[in-house]
Structure P
Amino acid sequence: MKIYKTYKFRLYPSKEQQELINKTLGCTRFIYNTMLYEKEKLYKENKIIKSKKDCLKELPHLKQTYPWLMEVDSMALANTIFDLEVAIKNFYRTKNYPKYKDKYSKNSYRTNYIKNIYKNRMYENIKLDMTNKTITLPKLKKMKIRGYRKTKEIKGRIINATISKEINRYYVSILYEKNLEEKNIIPKTIIGIDLGVKDLVITSFGEKYENKKYITKYEKKIKNLQKWLSKKEKYSKNYCKIKSKIKETYKKLKNARKYIIHKITKEIVNTNDLIITETLQTKKLIEKKEMSKYISDASLSEIIRQLEYKSKWQNKHYYQINTYYPSSQICSHCNTKNKELKDLNKRKWTCSKCNNENDRDINAAINIMWEGLINNTKLFT
């Protein structure tokens, strides 16, 4: 089985390399905006949809008109057209029309890995050296990198590299294709998981992973910075300074969430063979105005995504029970259903039949585990 894994490193380019990266980002932005404008114009005037092939054919003519396009990586320019095509296809699904890019939005470009033999010499346009902590990229040549200190070698086939700029910092993400040996593991340790907002993850063993609510920590700072930004003249020096501070604050918020989620999911997958969770409809939950901010901050869908792919990588089993299974209303000891427990404010309750005192979330996690086990009996044979 083939899997795809990305490794992200911090880049340390020289001044010349920084200039070339910035120039490439500007060129890819120019190609994206030009092609998007031409597509819109052709459709409005003639009701014709300009194809990806037609856009690629125009690239040589654009390079002749604008010679500075030839200074950057040609694969980056071609990949920009592919990205635009994907954005337009997504429009029919998500109804989010592609926006014109500016230098203040997310800046990145992608280049493909090429391997060839010329005059009995092996040529590779992307080389990663984990021993000396360097990377070689097209046009940019060799650069220092930082990240994955304990990793001495990355096995697999390089597919592409994405170079990005975030608040005057440069990063490279390398996509690898790896062959994973499939094994049929009979589960020995099983865990049921209930996801929430007060506690992020509640397990059938009675463990609770607290929700740090990082949004409350950074919310005031972001609001104050946005107030200052509204008073500044657009694209002035002070405007750009505050804009970069806002970006940095959002990045800290994102990294804090990312760290805690990876820590929790890694611990769960490493210690359990069968992981069972509920199927959440996060879009419907976010529609509730009172809870939308805290549900999006909890990143429940990201927890599920990480548990799924990490289980796959380690040949573990992951299963989701039915969305409408009433895990919180059933007593995990005697299986009695109590419809009055739909009220979320009732965190603890006593079963009317067996008189067992139940914690709402732990009880739900145990029920999720049993429901998953009933539907996965084949794994034990």
Structure Q
Amino acid sequence: MVYNENDAIFYWLWLVDVFGPGNNRIWEVLSHFDNDPIIAYKALQKEDCKYITKKEYKSVCNTFIENMYDLMDYCNLNHYTVISTDDERYPQRLKEIFNPPAVLFCMGDPGFINNEVVLTVVGTRNPSDYSMKFARKICSELVNSGVVIASGFALGIDSAAHRAALKANAKTVAVLGCGLNVDYPSENAKIKKVIAVHGAVITEFFPGTRPEGKNFPQRNRILSGISLGTLVVEASQRSGALITADFAMNQGRDVFCVPPADLFDRRYAGVIRLIREGAIPTFSHLDVLFEYYENFSHKLVSVNPFSDYSVGEEFFNEKPHRMVGNRTSENQKKEVVTEEKNISDEKVIDISEYSDIQKSIITVLKSGGSLTPDEISALTGRDISSVLSELTELEMNGDIVKQPGQRYSV
């Protein structure tokens, strides 16, 4: 096939081949050339280039742009998509992390990732029955609510997450620690193409790259980077899932953890550590949906936070003064009444200077009690994005309060 020699993708591939996938030197060197791979390619051919080491210059001399044409021929023949960071299909969230992969090799079209609520699910390759049951259940519930599941294509929890999505005929994203043409693990070889049809399989490693141990921690930064949050289902103290969780925290993403089946079982030691460090305990898919419903209600379909939940709505609206067995002393009851009276008397809202939409929101909340953003949108006739924006401002002003279950009240 004849290629345009000015096509930047070949120079992106050349840079990755010179420095190696996941090497932050790619970005350090590019920064001296306006992040333009073609300019960088031409400058690095010079022996006196001051921005690379002698070892790196040797790699430059042994890496040929013509080989990138052959690589693209191979990818096209096998229907692999190759995208760089300047491609609109490149996951936007991934661009925001430290040291994003310069190039991604893909089966399927990864462009949909930019428009979805993506959650990464990780865990051990040898999970307990409890963890496998939970993984299957929560992933099924999440994909049925509009969430896209991403995982690492390994055996155990990863496979359970992918298969739950495929069973629901939903999209899923697999991130590999090897080349696209390497069937690892062999047990999952058949579902790779199925995932590509329903979502995408992506990797930063060139075709033919074997699954070496060093590749997987490197792969994990992509797993956490493409998603809004990472759910750890089961992890020991030395689990690779903890690396993904650490990446997620460093990238400013949410970390969710399934509470352990047994606090004394060392298989859950990593999960306990994460919960101590502030991870969100996750008892149901609702714990995930609550985090994202406010900003992504238009993507989360058929969500009723209190439906099919065994403990019922009162679980989420539990009062802080409620005691075990619902037994409260008379003095405690009096304190609660006094406190509630003081709160109610503390501020009378003057809505005369508020905008029309703010007035309408406060009015429906006064009459409707505790309402979700969608309910407020329906009652006021305002679009959901405007309602969410005004709710934030009213909450900051102290005129309304946000309650469990993404509900608001005066």
Structure R
Amino acid sequence: MNVGRTIFSQLTDFLPIHEFRQCVERYHGNYKIRSFSCWDQFLCPAFAQLTYRESLRDIQVCLRAARKKLYHMGIRSKVSRNTRAHANQVRPWQIYADFAQLLIGQARQLYAEESFATEIDQTMYALDSTIIDVWLSLFTWAKFRKHKGAVKLHTLLDLQSNIPTVVFISDAKVHDVNILDQIAFEPGAFYILDRAYFDFARLYTIHECSAFFVTRPKSDFHFDRLYSQPVDKFTGLQCDQIIMLHSLCPHKGYPEKLRRIRFYDKELNRRLIFLTNNFCLSALTVTKIYKCRWQIELFFKWIKQHLRIKAFYGTSENAVKTQIWIAMSVYVLVAIVKKRLNLDQSLYTILQMLSVTLFEKTPILRALSSTGYITYEEQSNNQLKLVI
């Protein structure tokens, strides 16, 4: 890297600019635009994500204070709050969604050989959603309750790389289970779902795609036990049953056999029941697979703490989706940089280092590989403890 270039400029070298231009041309993003191109529109929020800017005015003041360095950072246009607000409102958010998917594809290839906690070789995904509260009087399109607005972020997380592979942004009234209709299921992969996605017809769609699911049933779940398999009760397992659905409507939605596993957690004094369409893995392995679902909860917690997705720079649906997709692009970009530079620091540490060094002119590898940092892994006492 050229020592005379800023860290921010070196960071953008990891972005596929040619593919970004193709995304812009696909949606005619630069049509009749003389200044502040879509690339400038991407770089300004990306800078805001990396330096924790809270508003458009905050971004403007910060960038204008370093206006002599903007050209060398790749920002060719004049930084104006009104110009950026107008761009966020009218330019298609699909540009940045498609570009984020390109980065996600690159990141998943880089992390394809990462080791994982379970002994299975198949790809594992966790599907869940999180709610971001907004003011209904400002975000009139994001209806949730009578006097409350919210945006819902539906995410399919690749548990091996911790990279979101599918992201849907909607108002909070959209039920989680409807997102299953928009996902192309990968044959042989495992999908870990909580009770919000418990729908037999949609679960059968996963089964027909030759994919596997692990979920927890609702309390009013009725079934007929066909036979039971032996289990080691010293591990916490109580039963491993092959079942068929009892009622007419559920049986019509899922006409095949299912596997029901019951596990007792001594520490939490809770009985957990799991359903799956996989009959090959051991019952204990199935419980371990569902335990991995907690990673998506930690992912939501992480992005809410370290990315700017709780306070938005615009109130329109287009502005909100643009900001969220650029935030996801920044998250994946940092993951790509971490892998390509073989950095040992966590994503949190890299983000903190970038936030205070973006204007410095030093090789990015030297700036990010400084020693002396102690990384603490986040832990949560709310995690399901499956005693093995």
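What follows is calculated from the coordinates using simple rules that are stated; it is not laboratory data. On a predicted model such as this, the values are computed, not experimentally measured, just so you know.
I have 16 for relative contact order in percent (Cα under 8 Å, 6 or more apart), calculated from one of the structures P, Q, R. Which structure is it? Derived from the structure labelled P. Structures P, Q, R were shown, and P(r) over Cα pairs in 10 Å bins from 0, in percent, for residues 163-274 alone at 12, 40, 33, 15, 1 was computed from R.
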